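What follows is a set of structures to go through.
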Structure P
Amino acid sequence: MCDTWVAINATIMEKIHPLLTGKQATPMRYAQQMIEALRANDLPVLDILQEVQIAPTELTNPSARITAAQMESLSALTMARLDDEALGWFERRLPWGSYGMLVRASLSAPNLEVALKRWCRHHGLLTKAVSLHVFKEHDVAGIELLTPGVTAEHHEFCSVTLLRNAIGVASWVIDSRIAMQRATFAYAPPAHADAYADLFPCAASFEAPATRLYFDAAYLRLPTCRGEDEVNTMLQRALPLTVRHYPKDRLLVQRVRHLLRTSPQRWRDADSVAEALSMSVRSLHRQLAAEGAQWQALKTEERMRVASSLLLHTDRGLKQVADASGFEDVKSFSRAFKVWSQVSPNQFRRERRGEVPQTGR
């Protein structure tokens with residue numbers, strides 16, 4: 001009964017206070033650091049805490065979390081009071097509009113690679129406390145962050161926020177989520193390290209040689225697609241780019257194909273693929289449809305690519321080919337293959353290898 005009343009009260013509170021809706025995933029430590037910055041500048045904080053629905057006693061609770069809406073609201077209020085979009089991390093204030101200026105300077109870039117390099121380079125004109133760089137290593141790219149002028153106290157919060165800022169702006173410029181492959185951080189794991197699964201939905205490691213975000217280099221080739229009017233609209237509410245993950249992925253079809261092609265026997269259903277891509281099954285189907293694709297068609301096509309390659313270039317039996325292509329048995333594989341190619345797997349192998357004359361289809 002007690003649990004029931006807790007749930008009812010939580011529901012009531014969410015309806016009364018919209019800021020409390022959504023998952024509480026952001027560490028309270030980040031809110032605490034913003035409040036400390038306000039106090040260091042002799043600015044009142046109780047009214048801000050009340051506005052964002054954070055109890056003062058919760059600020060020092062190491063296990064407490066806040067919602068994305070609370071983080072967004074608190075960040076906006078703190079930046080406005082301090083007139084510093086860097087929240088006191090750097091050797092000088094970054095007045096309101098500094099990051100908007102960086103976005104505008106990147107608008108004319110032909111693709112994300114140029115835009116992101118320009119954004120990182122211009123960021124170096126604002127402060128020498130940090131430096132950001134775009135790197136490419138074969139088919140992997142990413143952003144590296146160095147923090148030579150940031151104090152130990154601000155190191156983690158600064159690193160997390162700057163990387164989320166950069167990836168958020170990059171996503172907006174190309175109108176696509178940039179799926180992170182992995183993240184490395186050049187500091188010890190914080191007490192709230194478990195929260196990184198939400199902040200950076202990918203494999204994360206600490207005490208690394210460098211602080212980096214890694215993603216598919218194909219994103220760098222995507223063209224920029226934003227105009228001046230869209231910048232003006234975005235800048236009126238820019239903080240969600242830093243706080244929330246971008247909703248859609250223009251490389252989603254390519255990423256799904258890659259999973260299916262490299263390990264078709266593992267990815268037999270949409271649920272497992274959606275989980276691997278850190279999204280819901282509903283979002284997977286919806287975003288694929290927006291790109292003119294369907295899950296079942298992609299799965300069949302990639303399975304057939306794998307199967308036809310094995311039939312042509314190996315002497316594996318049909319059972320082995322069926323299993324390697326993601327089918328549960330030979331019968332279902334043979335039936336699907338014949339629908340796809342109009343011939344049986346054995347006939348396909350013989351004809352393509354020139355072992356018998358091709359028959360009419």
Structure Q
Amino acid sequence: MTMTLQELVQLCDAEIQGNHSAIEITAAADIITATNNQVTVLSSGKYAKYLKDSKASACFISSQLTSAEVPENLILLLCEDPEISFLKAVSALHPTVQFTHSISKQAALAENVSLGNNVHIGAFSTIEEQSSIGDNTEIFASVNIGRNVTLGKNCRIYPNVVIYDNTEIGNNVTIHSGTIIAADGFGYKYRNNEHVKVPHVGNVVIADNVEIGANTCIDRGALGSTTIGAGSKIDNLVQLGHNNQVGRNVIICGQSGISGSCTIGDGAILAGSSGIADHVNIGQQAVVMARSGVSSDIKPGIQVFGFPAKDKKLAWRELAALSKLPELFKKFKNLERRLNKLEN
């Protein structure tokens with residue numbers, strides 16, 4: 001999509017430095033690869049070195065960074081939050097492809113399925129009895145939706161998603177391809193030299209404005225519900241066990257695994273490859289850093305690292321001390337040899 005610079009800055013809460021409002025912008029790009037008629041962003045001083053060689057036509061920038069060296073061809077767009085302004089520009093210049101909503105003749109819907117207005121259902125998708133689909137929701141090809149599922153308004157369900165029975169999903173929820181919602185949890189009791197399966201008769205409840213990445217698995221509750229709070233974002237390849245209670249605006253990054261019956265407080269962040277043992281509470285706004293293993297409760301607002309995870313400053317001091325062990329061992333051996341000589 002093409003916009004004049006004046007149209008773009010009005011949409012993105014920015015101000016043009018100079019008189020170049022008629023210039024046309026056709027796309028958004030990063031600061032290294034941007035070319036003529038493209039807009040870019042400088043959000044951090046560590047990237048300022050790339051600005052002087054930028055071929056972009058315009059750049060979103062804050063007043064704190066305008067002292068950077070700027071080429072003559074580059075127009076600065078002053079704004080309070082360059083990252084957010086740039087994201088608005090990306091959405092405006094690269095709009096989502098719109099298509100005509102329809103229900104494919106190759107989709108299979110039970111007779112008592114309730115459909116809202118302007119619903120789209122792709123080929124080879126199935127929706128079982130007593131399920132309800134809200135207005136403007138898009139269900140792409142080869143999606144399987146079970147019995148008594150509630151899917152809210154303005155949702156987008158990508159191909160090959162499976163949503164088991166009794167799942168409740170709110171409005172504006174996006175679920176990417178390959179994700180499984182509400183499969184049985186991994187629960188067994190060892191009796192008489194065999195594993196006896198624990199029945200899982202609960203469900204999954206997902207609140208509004210949640211996004212779930214590709215190939216993620218969220219297990220149903222054994223008796224109650226596994227819940228995902230409003231505004232939370234879950235990355236690709238995440239395993240979320242049964243009966244977990246995930247708060248509002250939580251971030252869970254890729255390849256993380258959360259065992260059963262955990263509570264993740266509002267605003268918490270689980271970085272990539274985090275591992276959380278069962279029955280653990282993660283406090284509000286806490287951060288579990290990448291590849292950390294959490295086996296006990298984490299207090300609100302702190303950052304933890306390592307295995308077992310502990311306050312990041314303590315963990316880093318321990319790592320620093322560990323790196324000195326070879327040198328300390330060498331000194332110890334020298335002292336041992338000298339002591340042996342003295343004793344002889």
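What follows draws every value from the coordinates through simple rules; no lab data is involved. Bear in mind the structure is a predicted one, so any value in this text is a computation, not a measurement. Cβ atoms are built from the backbone, for glycine too; each structure is taken alone.
Each of P, Q could give helix-only ellipticity at 222 nm (-39500 (n - 2.57) for each DSSP H run of 4 or more, over all residues; to 500), but the derived value -4500 comes from Q. Taking mean count of other Cβ atoms within 10 Å over residues 28-35 from the coordinates of each of P, Q, which one would give 16.4? Answer for the origin of the read-out: Q.
Among the shown structures P, Q, from which was the value 0.70 of FRET efficiency 1/(1 + (r/R0)^6) of positions 244 and 292 (r between Cβ atoms, R0 = 30 Å, to 0.05) calculated? Computing FRET efficiency 1/(1 + (r/R0)^6) of positions 244 and 292 (r between Cβ atoms, R0 = 30 Å, to 0.05) on every structure in P, Q gives 0.70 only for P.
Computing FRET efficiency 1/(1 + (r/R0)^6) of positions 20 and 212 (r between Cβ atoms, R0 = 41 Å, to 0.05) for each of P, Q, which one ends up highest? The maximum falls on structure P. Between structures P, Q, the calculation of relative contact order in percent (Cα under 8 Å, 6 or more apart) yields its largest number for P. State the single structure among P, Q that was used to calculate mean count of other Cβ atoms within 10 Å over residues 92-99, giving 15.9. So the calculation was done on P. Once FRET efficiency 1/(1 + (r/R0)^6) of positions 60 and 196 (r between Cβ atoms, R0 = 30 Å, to 0.05) is computed for every structure in P, Q, the highest value turns out to be that of P.
Figure out for me which of the structures P, Q the number 1.08 belongs to, where Rg/Rh (Cα atoms, Kirkwood Rh) was derived from the coordinates. Computed on structure P. Where does the value 2.5 come from, among P, Q, when distance in nm of label points 7 Å out along Cα→Cβ at positions 236 and 268 is the thing being computed? This value belongs to structure Q.
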